[in-house]
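These are the structures, in C-alpha cells.
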Structure I
Amino acid sequence: MKLSVEQFRDWDRKCVTLLGMSGVGKTRLSNLLRQKDWFHYSGDYRIGTRYLDEPILDSIKEHAMRVPMLRDLLRSDSIFIRNNITFHNLKSVSTFLGMLGNPELGGMPLTEFKRRQNLHRQAEIAAMYDVPSFMHKAQLIYGYAHFINDVGGSLCELDEPGVLEFLAEHSLILYIKASEQDETALIARSVSHPKPLYYREAFLDERLAEYMQLEGLDYVSLVDPFDFNRWVFPRLFRARIPRYEAIASDYGYTVTTEELSQVQNESDFLQLLEGVIDREPGTRSIAL
C-alpha cells in the first residue's frame, strides 16, 4: 500500500505489516505498540496454533510412542499431549520444522524435511490470508483501532502468486533493513546458536549440493545438521535481502534497524512512518 502522508494521517484503522529477518526488531515493536491501541497479530503464532497444531502433536506422539510407558498411557487415554505455544515461546514450531541431516545428531531425512518445509509454507500462506478477518475481529471483539502484522522472516521466500498483493491491499508493508553492524550480529548469533530455518526448495537444493561437495559427502544422512545450518545461514540471509528490497520497492517502504531502535512509543513510530512515506513517495495512492 502506497500512501501520501495526508492519507496515512487520515487512515483511522491503520494496519502495518512488518517484514524482515528474525532479530531485526519486529516483535519488540509489536509488543511496544500493543501497549497502546494496536492489535498484535503474530504470523508464527497463528501458524503454530492453527495450521501446524495437529502435525506438531502427531510428531510428538510419534516420539512418545517409542517409550513403552508413554505408549501404554497414550493408548489407554490415561494422558494427553497438547501444545503450549505463546507469542514468546514458539519452540514447538521450530522443533517440528527441524534440521536436515544425520538422525544420530538430531537431523532428519531429506524427504521428511521437505515435507515439513512444505507444510510450513502452506501454513504461512494461509496465515497471511487470515489477516483481514483478524483485523475485523481485533476491532469488533477487542476494540483495537490499529493492527500490526508481525510476519516471519520467510515471507519473502514463499513465491506464492497473490500473497504480497493481498497484504499490500490491506496493509502498509514496512521492511526493516538490518544495518551492517546488525547484519554481522545476526549472522554471528545464528552461527553460535543455529536453529531450524525455512528454505525455498530451489535454494535448499542448490546450497545442499554445494555443501555436500565441499564436505565430500555422498549422502544427506552424513550431513551434520548444526554445521550445515551454521554454513548456510549467511547465504540465506544475503539471498533474502534482494527479495525484501523488491517487496518494499513494489509494495511498501523501508526503514533501518538503526531508525527503528529510536522508536520508544507509538508517537515515535507514527513519526517514523510519516518520515519514510515523505522520503519514499508512492507511485500510486490507495483510497482508504
Structure II
Amino acid sequence: MNALEIKDLTKCYPGFLLDHLDLTLPSGCIMGLVGENGAGKSTTIKLVLNMLHKDGGTITILGRNSDDNIELLKEDIGVVMDEVGIPECLNGKQIGNVMKHTFKNWREEEYSALLRKLSIPDGKPFKDFSRGMKMKLGIAVALSHKAKLLLLDEPTSGLDPVVRDEVVTMLSDFTREEDHSILISSHIVSDLEKLCDYITFLHKGKLLLCEEKDRLLAKYGLLHCTLEQLQGLPADAVLYKKENPYGAEVLVLRDAVSGYGTAAPVSIEELFVFLAKEAV
C-alpha cells in the first residue's frame, strides 16, 4: 500500500494554478517537495489535509480517499505547518495535556522525552518561543501520537545547523518502521538531499519531475566544456546550458555524453535551479 497517492490534483487561484499534479509516495519512504516560493508546495500539503477545497483530482492517504476519511485519518497523520497552530498562552506541558485528549494514541512519555531532547522548556509560554523553538515543539507533537504519515511544511526553517541535523536524524529514524512515511517541503535543499528517498520538483504550479533521488543523481551531471565542444554535444543530451566567454556549464544526461568528457556530479539544488530556468 502506498502512503499517499495524488492523481490529477488541480487548484486554481487568481494568478496561480496547481496544474494536474500526480505523485505517489510509497510506504516507508520520504519524499521531498522542492520549489521556489509560490510553486505550490504548501498548497499541495493543505489540499492533502482538506484545509483547502480542490478543484479536481483525487487524494488517497493510507489507502483511504481523503474526501471522506480525513477525520478518521487524523490519528495516523502527524502535521507540522509553516505556522505552528498552537494557542500561544499554553506552555509545553499544557500542550501535552491538550494533545492527550486530542489523540487516542498519545504517548506522554515519548513527548516528554522529545521536549528534553530538543531542549524545549515545558514551563515557558508558546508565545515567548522563538520561531525555531515553535517548529521543534510542532515536530515533538507530530512524533508523539503513533502517526504513520508525517506531512511537514518547512519543518527545519528557523533552526540552527546543529538542531537541523538532529531533526533530520529523528525523521530518518521515524521511517525505519516500514509503514512510516514522510512528505516534507523545505527551502533547505541540502536537508532534503540527506533525508529523502524521492524528490519532487514543483515550479509555478507544475510538476517538473518526481523520481527516486539516487536515480536523479545518477541520471544527470554537469559538464564543463569549451564553446566549441558545446556545439558538438548531442542536442537531446543538453537540458540546460550557461555560457560565458571562457566556455560553458551544461546540465546533461550522463549516458548521452559518455564519449564527450566526464560529467561531474550535480546536487539536487543545482538540478532544480537548472531545470526551473529551462522551464521559464
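A short reminder: the numbers here are calculations on the coordinates, not readings from a lab. Remember, predicted model here, so these are calculated numbers, not experimental data. Cβ atoms are built from the backbone, for glycine too; each structure is taken alone.
FRET efficiency 1/(1 + (r/R0)^6) of positions 38 and 142 (r between Cβ atoms, R0 = 25 Å, to 0.05) computed as 1.00: which structure among I, II?
Working: I: 1.00; II: 0.50.
It was calculated from structure I.
If you work out mean projected area of the Cα convex hull in nm², for residues 6-125 alone for I, II, which one comes out largest? Could you put the intermediate results ahead of the total?
Numbers: I: 10.6; II: 9.3.
Top value of mean projected area of the Cα convex hull in nm², for residues 6-125 alone goes to structure I.
When relative contact order in percent (Cα under 8 Å, 6 or more apart) is calculated for each of structures I, II, structure I comes out greatest.
Using the calculated result 6.0 for distance in nm of label points 7 Å out along Cα→Cβ at positions 78 and 254, pick out the matching structure from I, II.
Working: I: 6.0; II: 3.3.
Attributed to the structure labelled I.
Thinking of I, II, which structure, once helix-only ellipticity at 222 nm (-39500 (n - 2.57) for each DSSP H run of 4 or more, over all residues; to 500) is computed, gives back -9000? The structure behind it is II.
Among I, II, considering only mean count of other Cβ atoms within 10 Å over residues 30-37, which has the greatest calculated value?
Working: I: 16.0; II: 21.2.
Largest one: structure II.
Between structures I, II, where is Rg/Rh (Cα atoms, Kirkwood Rh) highest?
On the way: I: 1.00; II: 1.03.
Biggest value here belongs to II.
Once distance in nm of label points 7 Å out along Cα→Cβ at positions 102 and 134 is evaluated on every structure in I, II, the highest one turns out to be I. With distance in nm of label points 7 Å out along Cα→Cβ at positions 94 and 222 coming out at 3.0, pick the structure among I, II it was computed from. The value was obtained from structure I.
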